[in-house]
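**Q** So, here's a batch of structures to check.
What follows draws every value from the coordinates through simple rules; no lab data is involved. Not measured: the values here are computed from a predicted model.
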Structure 1
Amino acid sequence: MNKWNLLIVIATFNLLSCNMQTEKVYIPVTYPVTQKTDTIDTYFGVQVADPYRWLEDDLSEQTKDWVKQQNEATFGYLKQIPYRDLVAERITKMWNFERFSAPYRKAGKYFYSYNDGLKNQSVLYVTDNLDQKGKVLLDPNALAADGTSALTGYSVSEDGKYLAYSISKGGSDWNEIFVKNIASGKDTTDNLKWVKFSGMSWYNDGFYYSRYEEPKASALSEKNSAQKIYYHKIGTSQDKDVLVFQPDGDVQRFYSAGVTQDKSYLIVSESESTSGNNFRIKDLNDPKSEFIQVAKGFDSDYQVIDHLNGKLIVLTNHKAPMYKLVAIDPKNPGEANWTDFVAQKEYVLTDVSVSQKLIFLSYLKDAKSYVEILDLDGKFLKSLELPGIGTVGGISVNKDENFGFYSFSSFTVPSVIFKYDFEKGTSEVYKQPKIDFNFTEYETTQVFYPSKDGTQIPMFLVYKKGLKLNGKNPVWLYGYGGFNISLTPSFSVSRLVWLENGGIFAMPNIRGGGEYGEKWHEAGTILQKQNVFDDFIGAAEYLIMQEYTSAGNIAVHGGSNGGLLVGAVTNQRPELFGVAIPAVGVLDMLRYHKFTIGWAWATDYGTSQNEEQFNYLFKYSPLHNIDGYKKYPAILVTTGDHDDRVVPAHSFKYIATLQEKYKGLNPMLIRIETMGGHGAGKPTAKVIEEAADMYSFAFYNLGIQPIYKAENK
């Protein structure tokens, strides 16, 4: 127990009719006693203590009991925030709106997901007519009473007879694949297990997929390696699946399989990290055909888009850091014979969709969507007119239709589905959600600020119109900065409670992401990772300098690699922030590679197995750089006990260390979602509960009284 907590006095807020900031009042919290051991590792002569190593054992009763005690302390704290329930009710009310996905057509049928508002999981529908709702094909809500079984992917057979679909339980990355007869709505006997990071690509009377061997110990933390590709024939058991491709030896690589739309070629992609791959092809029209290696190494990215006019159209950043399309003759695939189909431009090409007459190219211009439309020869025709600053979702088109669908969203525009007419070249709204929120009162701007080394960093700002630059506005600063992932304008229901209470939402596009291509990504990796933290710290300093806000009035948030970001900057510049929320974070940079697929992150982080990289990692690893005498902000760590991507041991050891070392009065808490994973597929109810807790925690610790009144329930 932290002795300082004995001196804290409980006080409560009186809810007012308008947002205002008040003097911060502390809620007492008693932390569980976390046992320490004398575990020490030696890296290149440097001894590193790891006293909470035992928390890595997710199967032990001791760990489970620790999780229970930590949650009791955290929820005991949260329930004392007087407006927590009101915030949850407001989020729930706004969340209760209809949501549709863009329709996907196969064999004359349309498939789409639909949520009438508060269902834990969206429901998959099938219809023969776009003007009719159709019938329920798969309702994941019926699989688990608490909504913790999620539909993670599906694929329709070419004849429209079968639906192969994957289900995740409790937020795990592990999936089971099932097959459903679409006409009858009944499942077949097909059941495939130990599937992870796999699609389902149909060919003849079955499909290709990737899987691992059954784990020998913990399925949630054991290292995953030697993924293999199999072909499953409908109506047979998994042990009869045909091995299509396997690596030489027990290697740590990913393998995926896909079939071109015309069923001419099987494409096998091989990667050893989250970026960089090679691929092989096999002629499916020739029974004697063997795999041919087309691209080699792991220095570039390759994605086969289609087989068009006898050429494979491939999206790649090979010798093109902003990406381009190349045409490859599968009969003569040597690199010397590749030709540019669409040359590299000054902005990033991110996605490609091919219809019967048109090609749609999705680009990012300063982290905003821009779409070009070409003919099948690659000739530019026009740009797609978009409603404003935002993000275009997947463009859904088919080879036998003269129209397609795409989605558009932004910070203040929930996802709208548009229907695009190929002949007329026009878009019309197909589905548009309605939310209990006045979006016209808010605006989005983009600013550029210098990082520590002078690099100009873009940042989106969202706030209520008429904002006064008086240095008093609370800011929610969100970031990621890694793995070539781009942060673009996106819609969040829960974020609206921050905006309507006078908060600013700020999202900088820091290095490590993919907003400006591969060079931008590489500038935030391995021995340049500090650039990411400097960029983010620079965003906070800019907002303070321009009097949007002031030091200590910023809530900083990020998940996964963004959780690492939050942990690192909180150690380096804690005085800038009033609240820090590292979510499912990579926080132990010396041991991250030892669990599940952590080894795949080495191209972004480096590993402690290399002396130079160890020294660099050790200097910023959030777990190893906690200084209890610094003025830390209030911290709420969030994770899930079924997170088998970034195992919860990262968060467990981090919070145990904070609770041990921190000498101040701010709360150091961890919220551990039971039956929760890395985030994907989380039930609506759990998403709302977690969001309400995060925003309530931030409001309270920044001294903000929300506008909600009890009589408005």
Structure 2
Amino acid sequence: MKDMDPIRRRMAELAAEIAHHNRRYYQMDDPEISDAAYDALMRELQTLEAAHPDLAAADSPTRRVGAPPLEKFGAVPHRTPMLSLANAFSEADIQAFGERLHRLLGDAPPLLRFIVEPKLDGVAIGLTYAGAALTTGATRGDGLTGEDVTANIRTIPDIPLRLNTGADRPLPEFLEVRGEVYLERAAFEGMNRRRLRAGEPPFANPRNAAAGSLRQLNSRITARRPLRMFCYAVGAVDGLPPFRSHADVLEALRGWGFPVNPEIRAVRDLPGCIAEYRRIGAVRTSLPYEIDGVVIKVDDLGLQERLGAVSRSPRWAIACKFDALQETTVVRDIVVQVGRTGVLTPVAVMAPVQVGGVTVGRATLHNEDDIRRKDIRIGDTVLIQRAGDVIPEVVKVIESRRTGAERPFVMPATCPECGSEVVRLQGEAAHRCLGLACPAQLKEHIRHFASRGGMDIEGLGEKLVGQMVDARLIRDPADLYALTESSLLTLERMQKKSAANLLAALNRSKHPPLEKLIFALGIRHVGEHLSRVLAGHFGSLEALSSARLETLLAIRDVGPEVAAGIERFFAQSANRDVLKKLREAGVTPGVTRPAAEAPLRGKSFVFTGALSRMTRSEARTRVEALGGTVTASVTQQTDYVVAGADPGTKIDKARAAGRAVLTEDEFLELIAAGDGPA
């Protein structure tokens, strides 16, 4: 028995730590650790309890769902428990789930079909309808009793206050609907910008922002927050024949007016589940909302009933998580990088940690104001996040981990690259180096000039640019075209073949599309999209370089700050000298058709489904080059909806609104006609 003492202590420690994090997550909407770290604690406790069931406490957090409802809200009992789901973390776990189902169903298991849906990172909600009218909205709470947030739920436009009626869809006498309230990424980012302007702390992630919005005592505050909802299940139902499958449930929910995620798929077998896990994982970062995995459910409701549930989760469903996009780590140092425009950007150097399957050791801190606002200090434990290939950022400091040894960061007074003075211009958040010959700026400028979005000079990588600048072979972008084989061969590890390839690439780059040269120049605030707009409006670099401020301001996508930056760029004698050197070197961009002559000018396109002959990005570029625009959703301003393979609900909206629907071949014919002579 004495040998059990360390195990009992560890189980008690884990239970207390998980309970603490449950309160932070479910009640305070202010988590201190990532979901992955929480899952690891829960798995450790589950493993210990499985090995030592006699030591498992009756009130163990492994036997509960979430946290008890807050006292400030009324309690709402759920007629059917709102269970949590067992977690899986790999394709092997999905395979094991299928094998477990077959064991539970006996020697001759029936054919299993499944429903696979994205696992939204939001707040689970139960809706109750009586006589077709919404009566109650409640949080999950502890699974048996939730918090009454009905007044706030009524402000969410996705949620029907009355069920849709129709001759082909009978209405239940009583209905429990389960779903997830969430915030789209763009809405979340807008909320945080407004909070920062108001001096309020930003939300850590969309899930916490949604939870905080639902728990407002003043429903008018909730109404101002753009909450959304997807519904995915029903609980108790009275007055209707029993549903036979989960697919039938989803169809009924759609018919009654509930939003159902369009990414949900019915699959025939376990390999289909794994294929969907991969598919949804591949589109994860392109979705407008956060997901952290997929939910896999047995479709047959009779089989669901046979399989039953354990203490906190059903046996007929699992949540298979993706790699975490948030993690905790320690800031070991804060260093400063100098960009191509002279901006000094502080960067956190952190203890390496896996985030979303990628080892992360650095995160941008944006500027000094951002560091002060978040109170980030060297030595702090922080929560970081990344989405797709976006550079990781620090979300918040875990102040409870502070020891007193942390040190504040101070922006340097001189440039770490060249020693020149560093200033912060009025009205700007950024600090800038004033050194005109700062090598950091020159290297970054040359790399930008040669990038794929710019002049697309193949073989001109970061190390080679660094060697050229350090050897003083180039002092501006135009010097690239004065390079010779003999000058290149003076560089370390440069061979004749490599020199010849680079010179050939430089020669090929001399006649770029106008928008690529504009982008390559590195004009402040002018990215690839605006470069296309300027190229389409002016048609030549000469016309753009001589444009007056009022002419630039007349362009729809150009604001006062951008217009002033463009005019200031071309007014600099040093920049005019570089442009002259480029012309003398034979760099002559193609003439772009002015926007007034663009065949798709004023036309708006929406894409749905997968294109087979080009990527979405390539299609957007073709449309914009011809003067059109591409938007994400179908509106009254949409002219064309282009439908690829497996189109989503946008095609139905387009037809209902009378918008033109094009196949991929029809779209290609349209843009091919536009590519013809002006």
Structure 3
Amino acid sequence: MSKVRAANAIRILSADAVQKANSGHPGFPLGAAPIIYSLFADHMDHAPGEPTWFDRDRFVLSAGHGSAMLYSTLHLFGYPKITIEELERFRQLDSITPGHPEYGLTPGVEATTGPLGAGMGMAVGMAIAEAHLAAVFNKDDMKLIDHYTFALGGEGCLMEGISSEVFSLAGTLGLDKLIVLFDSNDVTIEGSTSIAFTEDVTKRMEAFGFGVFEVDDGNDPDKIGEAIAAAKADTSKPSFIKIKTTIGYGVPDRAGTAKSHGEPVGEENLDVLRDSLGWEYAERFYVPDDIYDGYRSLAGSGNAKAAAWNELFATYRDKYPEDGALFMSYLTGEVPADTFGDSYFDFEPKDDASRSISGRILNELSDRLPFLIGGSADLGPSNKSVMNGSSYFSASDRAGRNLHFGVRELGMTAIGNGILLHGGLRSYVATFFVFADYMKPMLRLSALMGLPLICLLTHDSIGVGEDGPTHEPVEQIAMLRATPNVNVFRPADEYEARVAWKQAMENTSAPSVLALTRQNLPVLEGSGPDAEKGAYIIEGEAGGKLDAIIVASGSEVSPSIKAARSLAADGFGVRVVSVPCLDIFEKQSATYRESVLPSSVTARVAVEAGSSQSWGRIIGPSGAYVTMDRFGKSAPASQLFELFGFTVANIAETVKDVILI
């Protein structure tokens, strides 16, 4: 099996899949097939028979629109379930070959990609995880963790700002086992890259601290392989390989043009493609046995490497039993059973900002959960997100568990995702809540992939104060609550903050956002275990009479309780429901939700220093809102809370109005 012919098999299957679906992106696979072949065949350790073998090399297709190429490659190597029938079902309902790669759906797919550049960020996270785990577990006589992370993308990935964020950090950290493959075809959807992208990419990457290699002929697998080998040999820095290709290669009337990017080549052109490539088989989706045999032979070598690593790990566990047991705990990510027992909730209550409370909890947990790693976008002292007992991960200290992300919220979140995708570590990230806008695209991918990323977002309201409306989050909490599979916590005191951390750590299938205050919160007498249900009665109505319900979160729970008590003095029965996590409450049984918010009581008031849009389903048409549906101002926080009506008197008056309607 010649290498060119093997790469052509990827081209043919990819073009056939796109044509049958009448949807997709054939141009990238036709141009880049020799790249992925050279990588998977000769330079990447992977095991089709054991796709999740831990010490495998990671591959991220950042240019996710080229998914047909990845699926064709995985099929040829014999990855489970990726049959020829699945290639024929490309982009169809319930196939495992969707339009863009989806993590957890298709064996061999390491990350959900599609938003350009995102894969580059996740690859950096994977490389950080590899370097950290190697520093923790490798021995002089036994390298348990020793693999590369490869990312493949094109001009679009490099145009997106996230690539600059993550590559700048990767160069600073000297992530020498990160290798970025750049498919340089000079074309995007609107035409030649010369209309909007003329920078010298190689100089840019050199400035970031990458070793740069160039391949002038992207159709030559051997030249590509030589560049990959040279990149591996450079153990001082990450590597960037620019490979010159032709988009739509093999289809003369489309090759090198934008037309080949995002539409099928056409049935006639499939025949033209076969002629151009010297592919003598007219039948669609047909690959001769000798090519399959060649791929499966390569797969056998990879499977043997996985088996050898399993034997190595068995020897490691025998020789280093404590480290072996610790490594297994990293892999499972299991929280020790007594971590969140009675002692966790045995604390000295005091008024404090929830960001500070969170910082104390993080440091309590850091010793018990050594697989916890994370940091802040240059706001560690403000976010209280530093593990005091650990050093910082750097080019000279791979064992550090604190991360300096720099002012890079978008890149930070992608890196946090990549660490989780790699496996063996739990990551957290932190910044000001208002900058969730910068994080959102990557947090959306966290939710799509079911990754338990923990986001510590402080300065959660107009309580920011003097920094003014640019730093005062208003709509961000509604935005995140509207995102599927994200749990947004806004704790009202230390007990609720401890519940938030507990549930975030125990969750293995969704990201968690902890919205935390800058200002102090009082200790609340009524907070307790029912906080784990997302919402609970924190202040009951007096004498069994229930006239109205106040629903509140975070810093607004305390004034709501005071308002309810003042109303009780006037003869009104008002219940206060604290909602530390609306997302979790809405998953409770109908019986529990009815017990907290009886449908017979329609006089309801939502109180939250954020958008009213989260609360409509709970408050209903007869309710009212003490919320923020406008931007804030620059002034001391106490003045702002009074100005915008978050006072005991205004809450009480609003409740009275609802009762008396």
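**Q** 1, 2, 3: which one has helix-only ellipticity at 222 nm (-39500 (n - 2.57) for each DSSP H run of 4 or more, over all residues; to 500), as calculated, at -12500? Could you put the intermediate results ahead of the total?
**A** Details: 1: -5000; 2: -10500; 3: -12500.
Structure of origin is 3.
**Q** I would also like to ask the following. Of the structures labelled 1, 2, 3, one was used to calculate semi-axes √(5λ) of the Cα gyration tensor in Å, for residues 171-354 alone, giving 39, 23, 15. Name it.
**A** Working: 1: 30, 20, 16; 2: 39, 23, 15; 3: 46, 28, 21.
Clearly, the read-out refers to 2.
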